[in-house]
Structure P
Amino acid sequence: MFDLHVHTIHSADGRQTVEEACEAAIRRGLRGIAVCDHADMWFSEKLNTPAEIRACMEDVRRARRIYGDRLEILQGVEMAEYLDDPEGADRILSQEGFDVVLGSVHSLRLEDIDDSYSRVDFSEMPEEQIHRFMKKYFFLMSEMIEKTDFDVLTHLTCPLRYVNGKYKRGVDPLCFEKEILTVFGQIIEKDIPLELNTSGIHSFYGRYMPDPSLLRAYADMGGRLITVASDAHAPQYIGNAFPEARALLRELGFDAYCVFRKRKLFQYGF
């Protein structure tokens with residue numbers, strides 16, 4: 001299988017080089033990986049994101065020379081908050097060589113919140129405010145789908161990794177069923193694959209993103225395009241829980257997963 005979402009030291013929170021990611025993928029018997037370092041436009045200038053993406057691309061080119069006969073290494077980028085700096089985002093995406101562009105929502109502004117949700121303290125937040133937060137998150141996701149150019153929708157329910165995983169708030173994802181089904185309808189219409197993100201497994205969250213119930217709802221709506229991704233930031237998480245993910249997808253009726261090369265979609269049977 002392909003792990004279509006891997007981070008390296010060219011993301012601020014990455015803890016592996018491209019070569020270390022490749023070696024881990026080979027050890028786990030993967031067919032390929034997509035190196036998709038962060039381009040979070042809220043923090044692009046602070047983190048010198050364009051230079052980091054260029055350095056990542058050079059590392060991928062070097063890794064292809066080293067590992068190309070054992071592993072297919074795809075060049076990607078995880079684009080977040082595109083609409084906060086469209087010109088900066090376009091400059092990054094204008095670079096030649098991307099195989100896949102991931103579309104993500106990592107940060108939002110709501111009332112007294114103005115940050116990445118991974119840094120928000122949900123421990124004492126009123127449940128009504130959490131609900132407003134999640135609805136704003138899905139609104140931004142819908143807006144991203146309608147107005148920006150990307151290939152894969154990532155980690156659909158990611159804020160719940162912190163709300164329910166880190167802070168144990170027990171918020172039911174189905175409280176946002178209307179918003180989630182709207183997102184599913186949008187990506188199905190546009191032939192954008194949904195990512196099954198396994199990074200929550202073996203973490204404080206202990207769940208896939210999205211949950212199996214939501215994957216079933218996506219399938220019931222006619223959604224057939226799916227990618228499988230570890231979102232790994234360190235070598236030990238490359239291909240995390242992929243055998244279990246593949247079994248789950250088969251059980252739900254998915255018979256293939258998606259890969260992108262030069263931003264063209266290919267499908268492989270499980």
Structure Q
Amino acid sequence: MYLLFDIGGTNMRIGISSNGNTLKETKIVPTPENFEQGIQTLKQISDELSNKEKITGVAGGIAGVLDQDKTMLISSTHINRWVKKPFKQELKKIFGCRVFLENDAALGGLGEAVKGAGAGKNIVAYLGIGTGIGGVRIVEGKIDKNSLGFEPGHQIVVIDGNQCHCGNKGHLEAYVGGLYIEKIYQQRAENIKDAVIWNQIAKYLAVGLNNVIVHWSPDVVVLGGSVMKSLPLDMTANHLKSILTLFPQPPQLVLATLGHDAGLYGALALIAEH
């Protein structure tokens with residue numbers, strides 16, 4: 001029995017798999033503010049979903065930057081009370097098995113690359129646009145090699161622009177992330193009906209996607225996360241077409257298909273890889 005999780009800035013998704021290929025059962029709960037509560041919640045829901053059956057492998061993603069050995073968060077703009085806590089060590093102590101950790105957006109992208117909208121493509125660029133923005137480059141079904149992960153949401157798109165929670169200014173996340181959309185436009189993304197507002201947001205996203213594409217040169221760009229349920233893909237594609245002049249054949253732009261389960265399928269792929 002495998003325990004899988006996806007810990008975001010707002011919600012924590014937890015699932016189990018009995019065969020290492022499909023999800024047996026999942027549950028979504030609010031992400032606890034502090035690490036100790038988070039560990040307790042993981043254990044409690046694991047027991048509930050597995051009927052206390054022995055867990056033989058644990059894998060999951062968490063919102064933030066992990067250390068090079070993938071044992072703990074070293075920074076996070078949304079769950080800072082989890083930072084520098086012995087996450088992997090605690091999970092190994094509780095479950096007595098191998099534990100694999102990754103950035104949450106990286107596992108969401110891996111899931112989409114293996115079982116979702118990017119399946120069959122050699123190089124997949126993924127951006128998860130929710131409370132904040134994360135992303136990853138997937139090459140041949142694996143997370144591309146990196147030192148401290150990928151953070152495309154913290155690329156600068158406006159010099160000295162909007163304040164980002166990370167402490168810097170002008171980041172893509174501060175214009176397109178759900179938390180910032182609500183702050184700027186005084187309403188949640190799902191409630192915005194004004195095409196003028198969405199056109200402005202789409203333009204900022206297109207600038208960020210241009211940068212992602214010229215750096216990563218993907219076969220396909222997959223866009224997931226709650227904001228993409230409201231942000232018109234055609235608006236973004238049209239702005240990108242006018243901005244991305246270097247490549248005569250831009251990569252395909254598609255919406256993610258796995259929804260909340262993307263990170264959990266990515267966790268399964270991470271277990272399979274090891």
Structure R
Amino acid sequence: MKKLNKKTTKNILLYVLLLLGGAVSIMPMVYMISTSLKPNGALYEFPPKFLPTSENITIENYIYIFSQNKFYLNFFNSVIVAVSTVVIAAFISTALAFCLARFKFPGRKILFGLVIGTMIIPGTTLIITQYQLADFLNVTNTLWGLIPFYVAWVIPFSTFMIKGYIEGIPRDYDEACYADGGNVFTVFFKIIVPLASPAIASVSIFNFLTAWEEFPWALTVINDNAKRTLPIAISGFFGQHQFTQWGYVFAMSCASLLPVLIVFICFQKYFVNGLSSGGIKG
């Protein structure tokens with residue numbers, strides 16, 4: 001009886017902690033959504049209200065956001081940058097992970113160590129040298145000033161995760177393919193890529209999020225309003241007309257979350273499978 005009571009108490013405490021953690025995690029999201037449904041004047045009421053009252057609920061912030069042509073332009077720019085980053089990084093990191101996992105060559109461990117070492121370098125410390133490189137390549141104020149740098153940022157982590165997953169794929173598949181007359185490219189595209197798709201999909205979610213929500217580098221290298229991505233467009237409402245229009249800010253923030261939610265929902269099963277398998281085997 002004592003063991004049962006002790007176990008019950010432990011489960012209750014565990015569920016309470018989980019509920020508290022979940023509440024803390026979703027509160028910013030709930031506040032963002034509730035604020036986006038308030039008129040701008042209601043945001044400065046006293047005492048402040050966490051949730052809007054029924055008479056204060058409005059969609060005027062969303063109407064304003066969706067009536068702006070620049071929203072769709074900035075949204076399209078973010079889609080181009082994020083999708084391009086995901087596709088290019090997926091190919092490069094998978095190919096690099098395949099070489100590191102399947103072939104032995106001089107300097108392999110050193111190369112892998114360098115790949116892992118770059119993961120601990122904060123991106124903001126390189127922003128000056130990156131800008132000099134972008135200026136030298138004449139890609140400032142263009143979307144190509146974002147995509148190659150985002151790809152470079154996400155390749156180390158992607159390679160690490162995919163390499164761990166590939167190492168768990170039996171080499172018998174490779175040998176069978178070679179025995180049937182296939183070459184290294186056949187093994188890569190016909191064996192490795194399909195079998196490693198869970199890991200590729202899981203890191204692609206991280207890569208999409210990185211490119212979609214990145215702010216400091218995009219603000220540094222892009223000056224043209226027509227080339228800006230959504231995070232920069234959202235920041236444009238801060239201090240506009242001498243005060244921050246929080247209703248517009250949170251409405252655009254909610255709208256920008258839709259692609260992220262869609263991507264995560266579509267690839268959720270790959271995310272869990274690939275992340276756990278790649279992390280354990282890596």
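Worth a mention:
- Computed 0.94 for Rg/Rh (Cα atoms, Kirkwood Rh) - originating structure among P, Q, R: P
- For 5.8 (distance in nm of label points 7 Å out along Cα→Cβ at positions 67 and 195, calculated) the corresponding structure among P, Q, R: R
Read-outs throughout are calculated quantities, based only on the coordinates presented, and are distinct from any laboratory measurement. Here the structure is a predicted model, which means the values were calculated and not measured. Cβ atoms are built from the backbone, for glycine too; each structure is taken alone.
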